[in-house]
Structure I
Amino acid sequence: MNAWLELMRPMNGLMAAFAVVLGFFIATGTVTENAFIAAAAALLISSAGMALNDYYDLPIDKKRKKHRPLPSKRIKPWQAFAASIALFAAGIAACFAVNVLCGIIGSFTALLLALYAIDLSKKPLVGNAIVAWSTGLTIVFGEAASGTLASPIIIVLFAMAFFSTMGRELYKSIEDMKEDKGVRKTLPLILGSNMTLAVAAVFVLLAIIMSPLPYWLGFGIPYLAAVAVVDAYFALIVSKSFKKEYAFCAKHMKLAQALALAAFAAGTLWGV
């Protein structure tokens, strides 16, 4: 893979962009130029956050992830830092090009991601919550691009994304315990893997419990069918976690969340 693409993790950014367009469509029933500008802004800010995170994680990655672009010296640290600043600036500018509300949300998100990269990723639960918040916020950002905010169905979708991402983040923290020791104060290093496992399971189960709500708020039968598959997938991941298969859980939570976006899309096209 091209080193720059590897640095910016475009798949994460593209999922964020898709969620933005989805949020816009849920709010308006259509897709306009503003939706695509907002989606591009989300992609840019996501890419900026990834680059900045790798810049500040370089001392750690030199020991545990030497294949990444910075420790492997395919990209110089100053180049990654400069790229992150340029991407943040372009992303925020694109946010304000949509409307002031998007500009405020985008600027706040960029600040959060910068603080995460600089220090907050090392704080127990705080770093996890920032990632989860930013993930859920993409669909809210899509609604904001339409000029509205905080409709009930968007709030529910945000909460589902937040809870499932918290679960994914905690599974990943358990998986990374050995690498994080002496570097980060993660929840499993404080509470132990078993207690953190229980907390992660609660977050995922909360997402499952909330999953029927969008149907009652306007999504159609196709959503129920699609989300039933997603819920089964989430349940499988929780069961695997109790068998200590943390790498499986961290990897498949992301896949399950991609399927959840597809379920949201199904509900959007046949219901709202």
Structure II
Amino acid sequence: MSSVGQAAASGTAYIDAANLSVDVGGTVFAYRDLGPRSGVPLILLNHWAATLDNFDPFLVDGLSRRHRVIALDYRGIGASGGSAPLTVDEMARDAIALIAALGLAQVDLLGFSLGGFVAQDIALKAPGLIRRLILTGTGPAGGKGIDRVGPVSWPLMFRGALTFKDPKTYLFFTTTANGRQAAQAFLKRIKARKAQRDKAATPRAMLRQLQAIEAWGRQAPQDLGRIAMPVLIANGDHDIMVPTENSHDMARRIPNAQLVIYPDAGHGGIFQHHADFVAKALRFLEA
């Protein structure tokens, strides 16, 4: 398993990866790119208000040992220009355009939380672009509880402020001893990069993304039966942000799906069980 600071196959660990940018239709998008240059690249799409520094270095380093990995900032987030879109549809169109601007004919996608919404929409909009799809801590359009991410999150963000803890302690992990330990380790990992960190998401961008998330939760269900590529779905068994039953629902509706549910884990189950998830993701990508 990779560790923070350990070099990936390209000789660069994620915490040392260069900040890059590409112009897409007049808007500059920020990204980081590491790993071997051969094979199908893996695009990473992250959660609500996440910047490049919120991708778990353990996951990126583990995956980039054998695959080219490209982590993206959404429009209006971090160092990317423009205003954060108000719909998942716009985020998906941005990602498709960005992939084209990078000159990539086919990619694998890994979407976490909001990134999983975007990844599903890309798979339906541009099925020929996606070889394999990984959906983590996420749910389908119209999925149970997704329109209530705000009401669920605000009290726990307030609790984080009162206890001087990052709110992801409460939002991503369970309150058990295992969950608390995993939260501390994860938060340490994402703070390990010291130089040239990404810009934090602004409150305005956070609120605009939340509108997009809640609109996804109110949206009519999509025909997930049209997703023909292989799909790996992973979550914790106690996800309070995007309830775990949404992962089971997607696994039932997507024809070629595998489901992994981690015990005593929440929304950030793939971070808590990072070693197992990286091993499963690599097997899936290389099957």
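Just checking, which of I, II has the largest value of FRET efficiency 1/(1 + (r/R0)^6) of positions 91 and 195 (r between Cβ atoms, R0 = 35 Å, to 0.05)?
By FRET efficiency 1/(1 + (r/R0)^6) of positions 91 and 195 (r between Cβ atoms, R0 = 35 Å, to 0.05), the leading structure of I, II is II.
Check the numbers for mean count of other Cβ atoms within 10 Å over residues 131-138 across I, II and tell me which is largest.
Largest calculated value belongs to II.
Comparing Cα Rg over 2.2 N^0.38 Å across I, II, which is largest?
Top value of Cα Rg over 2.2 N^0.38 Å goes to structure I.
Matching task: 2.1 is the computed value of distance in nm of label points 7 Å out along Cα→Cβ at positions 51 and 75. Pick the structure from I, II.
Clearly, the read-out refers to II.
Looking at structures I, II, which one was helix-only ellipticity at 222 nm (-39500 (n - 2.57) for each DSSP H run of 4 or more, over all residues; to 500) calculated from, given that it came out as -11500?
The read-out was computed on structure II.
No lab work stands behind these numbers, since they all come straight from the coordinates. Worth saying up front: this structure is predicted, and the values here are computed from it rather than measured. Cβ atoms are built from the backbone, for glycine too; each structure is taken alone.
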